[in-house]
Structure 1
Amino acid sequence: MAVHVFVGPSCPEPLVRRRHPNIVVHGPIRHGGLFPRAFSAGDVVVIVDGIYHQRLALRHKEILDALARGVAVIGAASIGALRATELDQFGMIGVGRVYGWFRDGVFDGDDAVSVAHGETGSFTGLNVPLVNVHAAILAAQEAGVLTQQAGQILMEQMEREYYPLRTQERILAAAREHGERAFADWYAGRLGAGPDSFDQKRADTLEALALAERLGHRPPGTRLPAVAGDRPAGPARAWVAPASSATSDRDWRTEYHRRWRNHFAPADPLLRHRVAYQQIFAADFPDVWWDFLHRRADAAGVGSPGGLREHVLRQLGPTAARWHDEPALRSRITALLCPLPDLADPVEADLLLRRESAEDRARVTGWLERTRHHLDTHPERSLAQMSGAVCERLLRLIWNVGPDAELNMECTRRGLPSVHHAAVALRPFAVGYLSSHTARLPAGGEVRA
């Protein structure tokens, strides 16, 4: 069992490595960070810092996915505390005062933990997070340096500031502007004696890491500890909404979640392109897709023992079930049933690639490389500039189909819900395809990517 931490400005990496040399240290987490197979059942992941201003942030369902895989997830100090507040009822473990403040409603905005920093290097923070200001004010009140009313006024002042502007200098200036020179002198003196005197985010990070190491050494099968507030913890119900929720019978595994998994989780970064190549260019892929639907239905146990036919009967009715037995009518079923495969599941991936040849794999690599070279040498172009109309003409050429109805039907026979989805799958290969074939498009314009 491995212990991982995603940390940035909340706690210096050298301090983390010195105190916890066996923990695997990652930079601030971002969208997709929990999907890789490096995080598996029994592992412990501590989420502290994350990117959520200039990049896509870590989604809640990514954490649910990790919990469902048996990964223990701890949140503290920064975005980890935010996510733990929102997901502790599903098994995420919240640690520290910052987590408690969000859970109890003291703070409710992301800006309370936000720190401006670079994306590389030491991730040194450029401002003082509001939660650390709050910790300083509480300490000042306990020391008799600041009244509760004065502390509230200062907090309200800092809350109105844009978060990157909440610097030590601005805090001192605000205190003096409100006549709290004694607090300003006390605050400056404490920071001079110890720069991390009021660094609640650092303290919470270290508390979370200590817990993570204890969990990392737990015997297999040991139940995770209860989270603060006596809410149940552990991954056992990470995939179901709480019983009190009106959505308790719904599955959180949406199509968006599946697309994220397909993009980030597979060990082979070319896997989704390899499947897309088969969908677009393999002449026999409609047969592969029909077999995939059958085997997927059997594996899921839907309609057992009748498999896909029984599933169609239950979902679409007796007329549709008769389509199953008529090869000429099966496209009607694929038009109505077009599930998104889970490429992170090796079984499903193998089913879709069972007729892939070594030549196919080489062509995928070569065509993608040609596309990269083309875009590198023409920086003013992008794949998005290849219009949907151009993609449709290419698809008609590749599949030898005519009217729109035939094109749409061929898409669904290949596991592509629409022409738009087919165009998205085609674009990365278009440059390689056109450069490798002498066939020209029908009249209507050149292809520019």
Structure 2
Amino acid sequence: MASDSGGGPEQGGPHADLVDQWVAALDSGARDHVVPMSRDEAFDLIAGLAARLQAAARSGESAEQVAELGAQLARAHFVGDEVLGRSVSVLNAYFAREQDISGARAAELLGAFTTGYVRAFRSWLLTEQESVRVAEITARIRVQEQLRASEARFRAVFAQAGIGTGLSDMTGRIIEVNNAFATMLGYTPEEMSALEVTELGHPEDDPGMWPLYASVLRGDVDNAQMEKAYPHRDGRTVWTNINVSLIRDERGVPRYTLILVEDISERRALRERLHYRAHHDQLTGLANRSRFFDALTAAFTDPDSRVGLCYVDLDHFKAVNDTFGHAVGDELLVQAAARLDDCASGFGQLVARMGGDEFVILVPNSTAEVDEVARCVRHAFALPFEVQGHRLTVTASVGIAEEYAAHTTADDLLQAADYSMYWAKASGRRRRTDTAAG
């Protein structure tokens, strides 16, 4: 089969690139199988499968419908050693480029497609083996050779899959894994085949993961996909997207589970870094304005809660920058942030940098705690700072606001604390401001 410009009527359609890449991948494989159809017919088959896979990715078709697409490829006698591996590689690369297709949905589609292919391929093998077994006694040697070749072909298909793949029985015993899966966790395939599925559990596994896996073993569901942490042999954690599919025999009885595993450790780490940066001040590591306002809004959900704020501003900070430079000023802010964080040791208390040299401490469910926090802040700033060889004495103006959530709003409470701080800065002493009579 070739992917020339006259390959079929689907040429130039919305999925032409996927079709061309898929056809080229299959055409470059080893010639160890015969497809009983013309070049145009083969091209039309791949184009039809590509179109339906593309539609399924966006329409939410069930896994069983997608599994039928993999089965069609196998039933069309595309059963060479590298057919499944090359197909999964092309489809995985296609889904990765499609921004509107989530990783979980892509893993589900690849799992279903692989399950359908393997199921049909096994059925094809059984049919082939049965026809061989009923051959004449004089052909027994040839029959045995064909049986061995069939099993070797199935093992090659399994091994060539471009993502981590494993097969286990209904007791949870691992039967076989490919090199990609074993290498992902630091084992050889033989070492992993001596393990039980439950031995690959991890403390960070979702509590609902194992009951879901049990439902697959019972045959209640045929497919499950989830995010899972695996323990690597060297002790680190490997985060993955996994798709577990149930393989039934010809009578519908569950026989095996097939798992597809994608390493998402780098993707997850990037996601966590981006989340951290979105909610923390880059210089001090404290919560930023966004995270503070989220926490303040949450504190106001209970109208009976008494919410306290402690607004802190460093006195004469500009003079530090002007005299010693911004590097010293930045280090002073880092040290000041650490002292403020030590003062916010109560449950739910949060220190945030509002900008420049202004900080605020949230004290949810406050009674007398906000006064204690303010005292701690004044005491902390009574001690000088050692910054890059300079001994700096920097005081802080502290403003307090405290009120029941039902009697004020988050914005008004913050404004009151800010006003109290500026009043303290102007008068040189702390003043307390309540937003309403309490």
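Each value in this text was obtained by applying a stated rule to the coordinates, not by laboratory testing. Every value quoted in this text rests on a predicted model; they were computed, and no experiment measured them.
Comparing relative contact order in percent (Cα under 8 Å, 6 or more apart) across 1, 2, which structure shows the greatest value?
That would be structure 1.
If Kirkwood radius over Cα pairs in Å is calculated from each of 1, 2, which structure is the one that comes out at 26.9?
Source structure: 2.
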